[in-house]
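Several structures are given next for inspection.
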Structure P
Amino acid sequence: MQKLVKLIKVNNLQYNANRDPNFYRRTPNEEFRVQALLGGDGTAQARFEVEGKVMCEQSVSLPGTFECRFQFDTPGVRVGTLQVESGSEKFQQEIRIDVMEHAWVG
């Protein structure tokens, strides 16, 4: 049996909660991109929420890719939740969304 979620990417990098968060950070009004590469057969319902607000939601034909693009206009750290369901399989992953006040200098 194939895994429902094969890979999660944030800003085109494989997501790893232990990686230095600088790799995923963005400044206000700069786009974030969350992708989930999905396996299996049939269709899946995928959703990405940040602090209770649905940023993206779609039905994906499997195998396929769920993609969500969004941005924030204020700095701060937020927690997003990726949820994918297909038949009886369910997947959930929390993802840190970190918006810096301004770009690094130097």
Structure Q
Amino acid sequence: MGVSVNPVCVTPVLAGRDGELLLVRLRIPAPQLENVLDSLATLPFPINPELHHGFPESTIEFPAYALRTADIRTALNAAGLSGIHVEVAPMLAVLNPEITH
């Protein structure tokens, strides 16, 4: 009797009750930085943004759980900032680029 093994590809994730932990990156026109930060302050969960100033574009990065990304988009849209480019990436892949997701 032969035994065959099917390898299972398991990618580790950082996760909590609100899903996978992600890095959220917002690319915004520099003059809108204050408005975006004010909008993020209304979120129902705390954020600790890292700011990268540039011209003509600035970047805001912070961790958030997957289920919270809709809240981020809703807050931006409510503030009239629907044109803000929102990127998300698995936090573990950001911390360790050797891990593919």
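Every number in this text was worked out from the coordinates using simple rules, so none of it is lab data. This structure is a prediction, so every number in the text was calculated from the model and none was measured. Cβ atoms are built from the backbone, for glycine too; each structure is taken alone.
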If helix-only ellipticity at 222 nm (-39500 (n - 2.57) for each DSSP H run of 4 or more, over all residues; to 500) comes out at -6000 when worked out from the coordinates, which of P, Q was used?
-> Q
Comparing relative contact order in percent (Cα under 8 Å, 6 or more apart) across P, Q, which is largest?
-> Q
Kindly point out which one of P, Q the value 95 was derived from, the read-out being volume of the Cα convex hull per residue in Å³.
-> P
Working back from 1.8 (distance in nm of label points 7 Å out along Cα→Cβ at positions 22 and 78, computed), options P, Q, answer is structure Q
Value 1.6 of distance in nm of label points 7 Å out along Cα→Cβ at positions 14 and 62 was derived from the coordinates of, among P, Q, structure Q
